[in-house]
Structure I
Amino acid sequence: MDAALGTDGQLSRLVGLVLRSQLPSWFQAYAEMEARAAYISTFQAQLVDGLLQTKAYARAVLGVMTDDNLDARVEARMDRQRILRRENPPLSWAVLSEAVLHQEVGGREVMREQLAHLLEFQGSQWVNLQILPFTAGHHAGLMGTFYTLRFEDDPDLIYTEDFVQGHMTAHPEKVKESSLRYARLQASALSVEDSAALIARVMEERYGDQPAAGGRDMA
């Protein structure tokens, strides 16, 4: 419709705004800043980061408490991922706890699809993924999940969530502390290449075809 009416992408941008309204009110401010960021880094202790989720995985996560308006909420999450496909995407770096690979969300087929999706980012110029292995022991991310957003002209932001809502801050000391924590997490994590190998191994060993009783295979 944009092309036919010559509206220079305005309708597409309006769709994005409508979908963004389906996000929790306390998350919308973060989503707006995320869309403007030049660099996004995150540590995830329990779940695949929202920007890297498949639709089926996102549906299982968002529907765990209620399925009210679930289709719209899933589409809103998928719409956030458009920033990774735009002409000038942000540099994104995710460190995931190995627990994320083993926490079965949505069932085995959903998990297999999700891990296969993570492997699709291998070799990406703009998306880097590391796994923090169980063997790392105690680490700098024990306090939980957090994000860092960096911009071309604005101060860095740190975003965290609790059980009720999210919190953003540009306080220099908080940003400095979070940057140090993230650097230590990256140093403790597997390399990008070894992380991909671990993801592939878990995908096959935990979520691959399993032999059933009597020697028959089961999906």
Structure II
Amino acid sequence: MATIFAFLGMLLISMVVALLAALQLGDFFGANDELTPVVAGVMGFAVLALGAFAIAYAVTRRADAFTVVALVLAVLALYPVALPGFVQKIADRSTNPYTVGIENTHITLELVIPALLAILVQWGLVRRRWLRSAGEVDLTRWPWITTGVACLVILNPFGLAFLQATLKHSPSDFLWQFTATVTAAVLGSLLVMAWVECYIRERMLSRRAKKPAPPSHAATPI
């Protein structure tokens, strides 16, 4: 029963993260009626992903299996790109005249990015619980702090605006040099931060691996 409630909590956390990302992207891109099927698709994919992790949790004997499952799910998260006409059916619901011709790109991002975030959250939580139940070290090399900071920095109106302005390079945009410099500096700082965090986590794992196991004491006869 405790495991069931734990997985429900993981599902809720991953759904909240994915929903916040989808809503933030939808608000930035000016989504309207098409946002409802996007949110439904992201939530349904989160349930499917947790089901796959739950099966792996029940049958696997190695923590590496969760990474394999996460990679397979990450490929499946690209289904909006692989399925012909899927994104277009959602785009047909759009009534925003300012996004004509680019709705498909916006909808694809609104579907894929939240789905990938849901997979990442579920992978971390399920793997951590499995390692703890197996009595193993639950520390990972993944830079979780940097990931959270990156989401906060990028998935907000200012971060998305700078990123979009940098990608939409136009010769007539005299501010492009400034936006590109700021974007490059922020992304570079995040990469350095991720490298430092991974290095620290690697050192912590090495220390725990070298730490001798506590001596076992024989039972004292009564």
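Quick check for you: by percent of Cα pairs over 24 Å apart, which of I, II is greatest?
II
Who wins on distance in nm of label points 7 Å out along Cα→Cβ at positions 130 and 178 among I, II, i.e. which is largest?
II
As an exercise: helix-only ellipticity at 222 nm (-39500 (n - 2.57) for each DSSP H run of 4 or more, over all residues; to 500), calculated from one structure in I, II, equals -25000. Which structure is it?
II
Taken together, the values in this text are just the output of simple stated rules run on the coordinates, not laboratory data. In this text, all values refer to a predicted model and were calculated from it rather than measured experimentally. Cβ atoms are built from the backbone, for glycine too; each structure is taken alone.
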